[in-house]
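Nothing in this text is a laboratory measurement; each read-out follows from the coordinates by a stated rule. Bear in mind that the values here come from a model prediction, so they are computed numbers and not experimental data. Cβ atoms are built from the backbone, for glycine too; each structure is taken alone.
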Structure 1
Amino acid sequence: MLQLLWLVVAIPFVSAALLALFGSSLPRRVVAILGAGSIGLSTFFTLLISAAFLISPPADNAYVLHLWTWMSSGEFHPEIALYLDPVSLLMLLVVTFVGFLIHLYSVEYMRNDEGYARFFAYMNLFVASMITLVLANNLLLLYLGWEGVGLCSFLLIGFWYREPQNVRAAGKAFIVTRFGDTAFALGLFLLFTRLGTLDIQEVMHRAAVQWSPGSGIAVEAAALLLGGAVGKSAQLPLQTWLPDAMAGPTPTSALIHAATMVTAGVYLIARTHVLFTLAPSIQFLVALIGAATMLLAAFSALAQRDMKRVLAYSTISQIGYMFLALGLGAWSAAMFHFMTHAFFKALLFLAAGVVIHAVHEQDLYRMGGLRKELRLAFWSFVIGGSALAGLPLITAGFFSKDLILWQSWAGPNGSAWFWIAGMTGALLTSLYTFRMILLAFYGPQQAHVKAVSGVAVRISLIVLCFLSVVGGYVDTPPDFGGVPALSNFLNSVLPPLEELHVGPINETITALSASTVFALGLGLAYLLFGPQRSRLPAHNFLERLWLAGWGFDWLYDKLFVRPFQWLTRKSARDMVDVPINGLAQVTILGYRALRLTQTGRVRWYATGLAMGTVVILAIALFVH
């Protein structure tokens, strides 16, 4: 059964190609079958492969499918080969299954859009690229998938390209992530020149043998890979592209935030964890970046008026939790939170799409009172929001976040500061989540409901509601069942965290503290934004600062955009351009001269042809 792994990748690629080539001439029903059905088929094969992997694990808990040699140059022989182990299997399950639910939702959500086939072509290519990234046996193939998801994000964010702001948002995402992608590419060059291979497992083995912990080369390699991860996962200082990415269709936002793109950086660090353990300073920097991003993005989420931008900053903050865990060596905890986050964040985005589609409004302060007319969307927000905020013992988000919080203290690199930062983030998460729910669904109704959801949308939401509740029970702490099944599964690949710090904080105190800050955030949200309060947004300095994302866009505009534009204006008459401009002028003059011959007089054309023939024959005779 494992030999069918190539189908999981091939099916979305084939469907994307068919839709790109013939989609405009196909009936919408056929487009829907190709678009969503192909991802469903990939999900089916993924489930079969997962069952075979779990029932009869391959040797060393890893399976490699060699397809063909990609290229051969000297000692460089990268392959098109797929690598399946517990980490890539978890990622594959999430990408295909959650991706299928988003595609199923899209069949109905996008049904009246004129770019229906084009949308599914982009979405399928997006999923195919992410699967390639996840299953790649070598870093070059991983980089191909990495660039593929970057391209698809550009195409989907700017999907409605007739609106200039959408094109600007797509361009911003593409340019900002280029910085990280360039760092990643340089890292690949460094690894190959020093280790002689890009095969991921061989790179890890050779690095562990040849490089000493803390060596300069290990630090450089880890730093370059971190640069790539920061760009793709929208962490400081390259987080500015993700809030603007909300310009794309809502299913696109769900796919970017839940199953693809922003999780690629988390996977890259986990996949190459050996390099980061050899560079302790860079691994600690991962934790610092995660903690800072988590808090800054959470504050920004508190001030947003646009429902999707709240969720965007929420994603940046939750990825910060994953980076915090990775930086502290809590590898399995980071992957656990990745999984639960995919469930509840996809649910929240799809539910937001229902609300936006129903009222044609994204401003939270123009909603209100929608819980009675949009019951499924309301309960989806309650369940997804509770999972995001960490409702104790009931939702998936509680178990994964609690594990990160505990290990941020207990691990060798853990400290009270990281524990406090995590708790503060949990408080802010509860506050901005229930602020969003209270503003949208309580108080006086201000927007009229113009549409209701169909079967496909309801199925997707209900399944994600179920997963957002039960998804956390695959890894429960000792005092709450004590079944760390997922951690045990992943620990065959990722090193388990050695818990060194036990007192004065223990796992039970951490869980109780997390439950307390959840309740405190909920209470503050009700007091500050409940139906009894004024529905007008505040305009103090802090809220304006948070609304603007701490002013990073303003800063980058001053430091980079405007100086670059000034240089382009100054270099407009550069001497280097003189021959190029001269060639252009010659071309223009030639065009004007030839245009004079176009008189429309057929006799003159015939005379010209005859004269030209005579001249050519004369030249031929003369040369002969």
Structure 2
Amino acid sequence: MATSANQQQFAHLFAHVLARVHAAADALIADKVLPAGIDLSRIVVEPPRDATHGDMATNAAMVLAKEAGLKPRDLAEAFAGKLRAEPLVEKVDVAGPGFLNLTLKPAVWADVLRSVLDQGAGYGRSGIGRNAAVNVEYVSANPTGPMHVGHCRGAVFGDALATLLAFAGFAVTREYYINDAGAQVDVLARSAYLRYREALGENIGEIPEGLYPGDYLKPVGEALAAEYGDRFKGRPEIEWLAPVRAKAIAMMMDQIRGDLAALNVRHDVFFSERSLVSGADDAVGRTIDALRADGLVYQGRLPPPKGAPVEDWEDREQTLFRSTQFGDDVDRPLMKSDGGYTYFASDIAYHKSKFDRGFTDMIDVWGADHGGYIKRMQAAVSAVSGGKAALDVKIVQLVKLSRGGVPVKMSKRAGEFVTLREVVDEVGRDAVRFMMLYRKNDATLDFDLAKVIEQSRDNAVFYVQYAHARGVSVFRNAAEQMPDLAIPAAGAGRAAWLAGTPLARLSDEGELAILRRLALYPRLVESAALAHEPHRVAFYLYDLASEFHAQWTRGKDLPHLRFIIQNDPELTKARLAMVEGIVTVLASGLGLLGVGAPDEMR
């Protein structure tokens, strides 16, 4: 077995090879081939686009040649001379104008598998985040009704991204911004008041246009009737608006929390918008005053919009934020004509509160209809933080819901929408979560309620979960067919049992392809976390599952490739070690997505 020092380098093979490329660069600096102080940060080591070109490729010569005053290919030859001396390297080829393709020694892949077995569920975990604080705000649906399937994608995306960032070493806070101030919650209160009157026995007829018509507000009306009796019946709005609004918001948020729990989505912080303007402390006003003191707020007029109307344009002198100073298209209003704050003003104060709480790295997950809001919000974050904080906005595109190819219509305002809970109850949490992540967040998602429960390769979540279950079944079958192996149950005992396995017996090209895929996992985790793209994990899992299923199928056609060879316990144990590596990484990746890794498929 490799020593613990050597074992660590195989835990993240790509990072180790990158370190060796940097070491080669340092040697070339010492040889006066490269100038001292040359920037090595642009060097990457990645899988080659064509697997026949080797195991890894680096752009070192391409990105350093200009600064070094050399031809890229000449510098590549110099790098190749250094890298060929590395113990892990079998071959180095210089390709094209100066790319370097590296082929590693076969023993490397066995050592990678040993790292997977040694680290278990910790394999792929990274410290790249350096415990930096990150605030991930997601869902933040208006508390005006139950969550619908459109909210679902943002909820799953934000939750998976937060988990991925934590696995990569960031200190993550998951936050929900409760939009409990403004006109929409007053409409909610008026809608709930109608249901209150209904609960008292009044025939309210059809719900008037502009109010929320859904039956989901009937329990709110009943709760109000139980608490207040007929105290508010027939009374002016000023007497009942505040208590009815508070009750409705509280009950809607309880329902939203329940809907999120059905998806296993959780938040650490629920931040109330109303808290920014309620009580003696007017956080929005303070934020505007601070920006004004910095010369970033002024009284002026906005020019009329070109082309399509701009929602917040008014032809009057008003209080404006200099968002153009930070890259926005126009300056933005902070006060409405009635003297109240704009939504944007409240959002500035809210993000200022994030900065004040220690977050310089903020991620907001928004719906598709908020794309035009990004520039102004990023401008605001830069302004309130003095350029110290950054905001990354991830837009989650629409979900097109269908059943067997037939569109399922949704209309929240008409009270006929499909709720998140209904979707989870119909197809299961795992199917919902995986398929919501099996597309890049900014691509429209077609979600067919019938297809996501099919047991076929075309159903990605089934295909990946089946790979995990199949891997577990290999151990059950091996224990039945070869009892003398005395295979321990999964866990530390099995890892110890596999520790001395002769992994050099894994020499088939299909087996080596699987080991190469396992070696990619730590790099995949880091790149997905830094790019804020959890869908990369879902894609990786599908590829790993595909290679595992393919090797299984090859074993059916070619008996010598089966995982269990009864007359060769040594080879069987080596292949069991490979299967253990597969199920370990599948379980880890599924865990990052918040999806179960079943031992059996039913």
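Numbers at a glance
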| read-out | value |
| --- | --- |
| Read-out FRET efficiency 1/(1 + (r/R0)^6) of positions 423 and 487 (r between Cβ atoms, R0 = 25 Å, to 0.05), computed value 0.70, structure in 1, 2 | 1 |
| Entry that produces 0.55 once FRET efficiency 1/(1 + (r/R0)^6) of positions 327 and 439 (r between Cβ atoms, R0 = 30 Å, to 0.05) is calculated, selected from 1, 2 | 2 |
| Which of 1, 2 yields 2.5 [distance in nm of label points 7 Å out along Cα→Cβ at positions 23 and 455, calculated] | 1 |
| Label whose coordinates, when relative contact order in percent (Cα under 8 Å, 6 or more apart) is calculated, return 15 (choices 1, 2) | 2 |
| Source structure (of 1, 2) for distance in nm of label points 7 Å out along Cα→Cβ at positions 71 and 375, computed value 4.6 | 2 |
| Computed 38 for percent of Cα pairs over 42 Å apart - originating structure among 1, 2 | 2 |
| Origin of the value 3.2, where distance in nm of label points 7 Å out along Cα→Cβ at positions 263 and 519 was derived from one of 1, 2 | 1 |
| For -15500 (helix-only ellipticity at 222 nm (-39500 (n - 2.57) for each DSSP H run of 4 or more, over all residues; to 500), calculated) the corresponding structure among 1, 2 | 2 |
